[in-house]
Structure I
Amino acid sequence: MTSQFKKITAIRGMNDVLPDNACHWEALEGVLRTWLAQYGYLNMRVPALEQTRLFTRGIGEVTDIVEKEMYSFTDSLNGESLTLRPEITAGVVRATIEHNLLYERARRVFTMGPVFRHERPQRGRYRQFHQLDVEALGLLGPDVDAELILMTARLWRILGIDGMALELNSLGQLAERQAHRAALIAYLEKHRDILDEDGLRRLYTNPLRVLDTKNPALQAMADGAPRLFDFLGTESKDHFAGVCERLNEAGVSYRLNPRMVRGLDYYNLTVFEWVTDKLGAQATVCGGGRYDDLIGLLGGKPAPAVGFAIGMERLLDLWLQCATREPSRECDVYVIHQGELAQRRAMGLAEALRDHGTNVIVHAGTNGFKAQFRRADASGARFAVILGEDELASGHASVKSLRAEPSQAEGAQQQVPFEALADYLKDRV
């Protein structure tokens with residue numbers, strides 16, 4: 001009888017990562033953890049679900065994220081408004097305040113995990129996606145800003161990703177932004193007749209974001225707007241100069257982009273983005289900057305902070321474009337057997353191999369040798385270990401290379417005593 005139950009599929013924009021691709025995720029995450037350890041960053045983990053007011057206060061009520069993209073709902077148990085995190089920094093800051101992490105010393109931390117935004121799904125932009133979030137908390141000065149940028153430049157080299165371009169700007173301090181804001185509103189009011197719907201909506205609530213428009217008809221107007229950099233005081237300009245000088249000394253090239261404001265209200269002073277032309281419309285792979293006021297804004301003792309986030313799906317896409325990756329491998333060794341006694345012995349030998357750190361699959365079932373070899377090859381294993389009547393009688397396993405090895409041609413077969421099998425394979429897989 002045909003089932004009347006409608007097939008359940010994944011929610012649009014929220015994707016499954018299947019085993020053949022998950023191995024690339026794991027490899028990339030391993031590279032990232034090693035790279036972060038080089039700079040003294042320690043892992044912390046924060047919830048994917050937070051109180052909505054954390055984001056409305058931290059990110060800004062008139063940002064696109066808060067206005068259009070958050071997944072928020074009312075908790076049926078207590079009536080509290082909750083939100084699946086659209087970014088991670090606010091949660092890290094909340095945890096830093098709640099657990100008093102900066103009481104004894106500054107902290108360098110990172111976290112990786114899913115974030116959620118209700119956007120139109122397209123390449124590099126999904127409704128559930130993943131971020132690497134890196135934060136230097138309690139550290140003040142252009143040297144820290146520059147180090148974070150140098151870190152990311154090193155990452156591109158480690159991964160073999162070329163063609164990344166760095167864009168840089170300074171948003172100054174609050175009083176400077178307020179003076180610029182007044183001048184900008186006056187300028188935009190003179191061009192009110194050409195502003196689009198978003199521009200009119202943001203004119204008095206978030207005029208700086210009007211300059212970040214993607215509307216081609218507004219580009220000339222945006223280019224002629226008062227520049228925030230012209231309103232910066234000596235301290236802000238000195239801080240930015242300190243960042244630029246350190247990047248120049250390190251040989252990191254960059255482009256000054258006075259219209260870069262980022263999509264979050266909490267930034268001040270340095271902001272930066274790494275962009276590429278290899279991902280279609282989604283050019284930004286990494287973005288961040290300084291947010292010295294956020295800890296105080298969210299109720300903590302004021303402390304400086306700077307950080308960045310990398311979109312993991314975009315980074316993985318780039319990495320797979322630029323680097324040759326091995327196909328996924330289920331195991332190092334696949335054990336083939338014939339007969340019940342051989343099957344039992346195979347399980348014991350496999351446990352001994354695992355004791356030595358080798359990843360092993362023992363064929364399940366009683367298929368013939370030909371079918372088992374097909375399955376062994378499909379598993380990606382480097383070696384097949386074969387047990388039949390002859391092997392049981394002699395106490396030697398037949399070991400066949402399934403992949404070309406530097407010291408052994410593909411298809412070569414060796415007879416190895418059972419007791420020496422683990423040592424034989426240990427240095428070959």
Structure II
Amino acid sequence: MNDILPDATPAWQRVEQAIQAVLQAYGYAEIRLPLLERTELFSRSIGEVTDIVEKEMYTFTDRNGDSLTLRPEGTAGCVRAVIENGLVRSEQRLWYGGPMFRHERPQKGRYRQFHQVGVETFGLPGPDIDAEHILICARVWRALGLDSLKLELNSLGTPASRAAYRADLVGYLATHRERLDDDSRRRLEGNPLRVLDSKNPEMRAVIEGAPRLLDYLDDESRGHLDGLLAVLDATGIEYTLNPRLVRGLDYYERTVYEWVTAELGAQGTVCAGGRYDGLVEHLGGKTTPAAGFAIGLERIVALLEARGALAAAGPHAYLVLAGAQATVEGARLAESLRDELGGIRLVSNCGGGSLKTQIKRADRSGATLALILAEAEIERGEVAVKHLRAEVPQRSVPIAEVGHYLAQALGLTGTEAVGGPMRRG
């Protein structure tokens with residue numbers, strides 16, 4: 001579990017804001033969920049024989065003797081919330097964000113506390129909502145300038161068709177048991193589809209020879225997949241059908257997909273999702289079609305950082321205040337500028353210091369301009385403006401015109417600041 005330090009948080013904010021803007025454009029509403037849930041929720045939804053439940057969850061007994069778990073993923077908690085609060089009575093388009101927890105081996109792009117933005121929809125049975133989710137992802141990638149992500153998708157069919165496939169897959173794998181690694185032998189009886197997801201290169205030949213799940217789809221699942229592909233084709237979304245894509249959670253059925261990249265090594269999946277039409281009923285609600293996906297924020301940030309696309313934005317201006325009177329007048333000026341120029345990043349010097357010391361602070365802050373206010377400037381009703389990143393002569397600007405000068409020099413527009421204008425006495 002790692003800290004995200006101040007020099008990194010602007011990158012995170014940019015990613016989060018881009019995702020939220022796209023979700024708002026599609027009419028999705030935010031839901032905020034607890035970090036802790038009863039352990040049973042995850043063992044019932046994710047599956048008793050998944051790696052997450054068997055090896056990765058942070059589980060403990062509280063003072064009341066209840067078994068609680070830090071959420072390893074967000075879908076189960078969201079389903080629990082919509083059932084408990086009666087939201088399954090109507091169509092829902094929801095999103096949430098925040099930390100998840102899994103006791104995994106830490107490596108680049110994978111941490112024991114990691115962050116996701118999750119999207120879940122309820123009450124929408126058709127392939128059109130699956131397509132909408134994929135289109136949302138594609139729009140997020142465009143907003144962030146990510147052009148290396150590739151879409152892989154598959155259909156797992158219904159539980160009934162998957163049961164027939166499972167039986168044949170187990171029979172096939174059993175005949176190659178001596179070629180399976182230890183993990184695959186362990187999964188053979190409990191969760192054989194996960195064998196197809198093995199990353200062991202020595203297993204590749206066995207996996208390639210396995211029966212194809214797509215060949216076992218029932219007519220309804222085939223029609224659902226065809227409907228999804230028709231929308232993706234019509235909207236220009238490129239994809240690859242991957243018959244070995246199964247996902248690691250038991251609740252998926254029919255559509256499953258992953259957005260992957262070759263730029264992050266082993267941790268190449270940056271977003272994944274699909275349908276889970278049986279989960280609401282399985283957890284005690286009425287039969288409700290449902291689908292969703294989750295974006296891994298650490299991996300998106302890592303992609304952007306590798307491209308040098310996330311340089312933190314420094315302040316627009318640093319207000320240098322020399323003397324007690326300048327400290328008072330500077331506070332008035334700073335608030336006036338924040339009212340006048342919505343979005344300005346303005347740092348006011350605090351803690352005193354000589355003029356030379358404060359100019360050095362201004363330079364270290366990364367500010368574009370230093371606004372200098374001392375006794376001489378106050379007497380003349382002016383502010384000295386020093387350009388810190390360009391060879392531009394220092395000049396004096398009347399206090400009443402400073403906002404206009406900054407707007408021109410920095411390309412800012414005058415909009416209402418957060419909190420609205422202050423009352424002047």
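Values in this text are rule-based calculations from the coordinates and carry no lab data. Note that the structure is predicted; figures quoted are calculated from it, not measured. Cβ atoms are built from the backbone, for glycine too; each structure is taken alone.
Worth a mention:
- Label whose coordinates, when FRET efficiency 1/(1 + (r/R0)^6) of positions 171 and 291 (r between Cβ atoms, R0 = 25 Å, to 0.05) is calculated, return 1.00 (choices I, II): I
- Answer label among I, II for the case where mean projected area of the Cα convex hull in nm², calculated from the coordinates, equals 27.1: II
- In this comparison of I, II, the computed figure 13.0 for mean count of other Cβ atoms within 10 Å over residues 251-258 is attributed to I.
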